[in-house]
Structure I
Amino acid sequence: MIKIGIIGLGHWGPNYFRTFNSLNGVKVVWCSDLVEENLNKIRHYPDISLTKNYMEILADNSVAAVVVATPAATHYNIVRQCLNAEKDVLAEKPLALKLSEALELCKLADEKNRILMVGHTFLFNPGIRKIKEFIDSGELGRIYYLNATRTHLGLIREDVNAVWDLAAHDISIFNYLIGKPPLMVDAIGACHLKRGREDVAFINLTYPDNVIANIHVSWEDSNKERTVRIVGGKARIVFNDLDNMERVKIYEKGFSCEHGYSDYGEFQLFLRDGDIISPKIEMSEPLKLMCSNFIESVIKRTRSISDGKNGYEVVKALYAIEKSLADKCFIKFDELRIE
C-alpha cells in the first residue's frame, strides 16, 4: 500500500484526493490546507489525518509520496522541502515561477533519487495521445505549424497571469507532439482587468525544423474554447477538448512540395484531397491516467513523460514569454539567463 499526502485542497486538491483514493494499492492518509473550510471538504472521510501544517506530512516516514496542489508561487519552497524529506513529488503546474528554481528542483530530485513529476494532464489525454500516434507515423507528413486557443470568462487567478495559468497546457502539448522544446518566442498581451497581470495574450513560438506555433489565451472571452490544430503536408488534425463525441478530427487534405522543382525552376505543389476522419478514442480520465503513471514511476523508479525536466522546459518557455511581453521583443531561448 503506497501512502500519499496531499498539500493543498483548494481548486485541484480535492480532485487529486478523489483520484488517488480510487487507485488500487494507494491510500491518501494525510491532507493539509491553511483554510479550515477546505479541510472540512474531506473531514467526513475515515482514516484521514488533517493538518494546517504540511510539515507534519513530511515528518511521517510512512508517507512515500506527496502531491503539491497549492498556489503556483508556493510550489518551489514546498516541493524543495518535500524532496529534502525524501518524498516523491507530484506538483501542480507550473513547477516554479522562476527558471533558476525549476532547475534547482530538477537537480535536487536527481541528487535525492526522488521522483519529480509535474501535473501536465494533457500529456495523458487520450485525444492528444492519438494525435501523437498520427504525427509519429508520418500520416500528417511534414509538420508546418500548430495553433492553440484556450479562452474562457474567468477563473481569474490572483497569483499568476493568463499565460502562466493557461498557456502552460498548450506549451506542454506542443513540446510533446513535436518532441522538442521551442527555440524562440514573440508575445504580446494586455492587462485589462488588473494592472501588471496579463489577462489576454497572443504567443508565437518557433520550433526546430522551421515549425511555427501560435497560442491565444484569455480570461476575458465569453466563448469557452479548448482547441489545438496541427497542419501538415498530408493532413490537418483538430483537437477539441469540449467535443465529447468527436474530440479528434483528421482532414486528409493538404499541400506538399514532394515533387520538387519543375523544368522551369518552380516548385511543383501537390494537392492532396481526402476524407474527414474521426478516429475512435478509448476515453479515460486524463487525471486518473496521470496519477496512475505517477504511482507506476514511484514503484518502478522510472521517469514520466511529465517529469521534472519536462516541467522545467515548460517553465523556460513561460519565462521567455514573460520577458517578451515585458520587453516587447523576440526572445531566443539559448540566450536566456537563468535568474
Structure II
Amino acid sequence: MADPPLFTVFTATYNRAHTIHRVFDSLREQTCRDFEWLVIDDGSADNTAELIATWIKVADFPVRYVKQDNGGKHLAHNRALVEARGQFFAIVDSDDALVSDALEKLVHLWNSIPRCERHAFCSIGAHCCDQAGNLIGDRFPTDPFDADNRELRYVHRVGGEKWIVWVTEILRRHPFPEIAGTQEIPGGRVWFEIAKNFKGRWLNEMLRIYYIDDPATGATLTRRKTLTVNAPGRLCYYIWSLNNDLGYFFYSPLPFLKAAVMLPILARASNQSLGHVLQSLNTVQAKGLVLLGLPLAVLVDICGRLTQFRNSEVVSGSPHPET
C-alpha cells in the first residue's frame, strides 16, 4: 500500500453532478500533489457515479468514491473520517473550488508552527472568496493569527465563511451526533467542542472559492432556508451552545439570544415539548434566557408560518391559460 497522503480532501455530494467538476478541476491544478480526493455520495440519483468513475481513470492523484444511503451531510462527514488516510482533513463542498496553491500554502502555514507547540493545534485555516474574488467575511486581526474557534467567533467576532482544515486524528475523535429526522447539523456543534482543548492557526489569504450562485443555471445555491429546515439538527446545536458556551454571552450576546428564541420554534418543529427541551438545559441562566425570549419566539414562529403559507399559495397557484 502506498504511503498515506498528507491531505485527504473530502467532498460530500448529493445530486451535484453539474457542479462537482469545480472541485476536480481545481484539484488537478494544485501545486501540492500530496493528497487524495475522497468523495462520499449521499445517495445521489443523478450521474455522479459515472462522472467520478471517468475521473478516476484520468486523474493523476488518488480518487476514492463511496456511496451511501441518503442520510445527510453530517453522516457523510462521519463516514469520511473512517475512510480518510491523510494527516489533514480538508472539507471542500461539491459546489466549491480551491485556488491552485491552496494546499501548498496550508503546508507552509502548518510548518510555521514550532514543533514543540503543534500538540496544541487542531487546525489550519484561511479565508473564502466568491467566484468574483471578493472576500467573504471579516479578516483576522493578525497574519498569521492563533485562536480557537470559540475565541474567533465570540471574542474577536470574526465572521463569515472560513475554510478550516483539520488534523484528522483530532477530528476523528469528535464525530457528529447521529440524529434521526435531519439532513444536517451545524458544524459548530463539533468545531466548538474541539475548541475547548485545541486552537487553530489562521492565514489572511483567500484559498477556497465559495460560489454564491450557479451561473450555469441561475439557481441560487445559498438560498435562505425556512426557520424549521433540519430542525432536530439545529435544535441539537442550540442546546449544546447554551449548555457549553453561555460564558461568552457578554462578549457576543446575539448568538445566544438567537439560540434562546429559536429553541421553542425548533422544539415544536421536532415534535418535542418545550418542557422537555428546558430539562435538557443545564443551568438556570440558560433556562431563564429561553423563557425571557418566549414571547419573541411565538411572534417569530407565527411570522414564519405565515410566510410559508404565502409561499405555498404562490407555488400551488397556476396562471389562467391564455385564450
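All of the numbers you see were taken from the coordinates with simple rules; none came from a lab. Just so you know, these numbers come straight off a predicted model, no measurement behind them. Cβ atoms are built from the backbone, for glycine too; each structure is taken alone.
What the table below lists for this structure:
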read-out	value
Label whose coordinates, when helix-only ellipticity at 222 nm (-39500 (n - 2.57) for each DSSP H run of 4 or more, over all residues; to 500) is calculated, return -9000 (choices I, II)	I
Which of I, II yields 1.5 [distance in nm of label points 7 Å out along Cα→Cβ at positions 73 and 185, calculated]	II
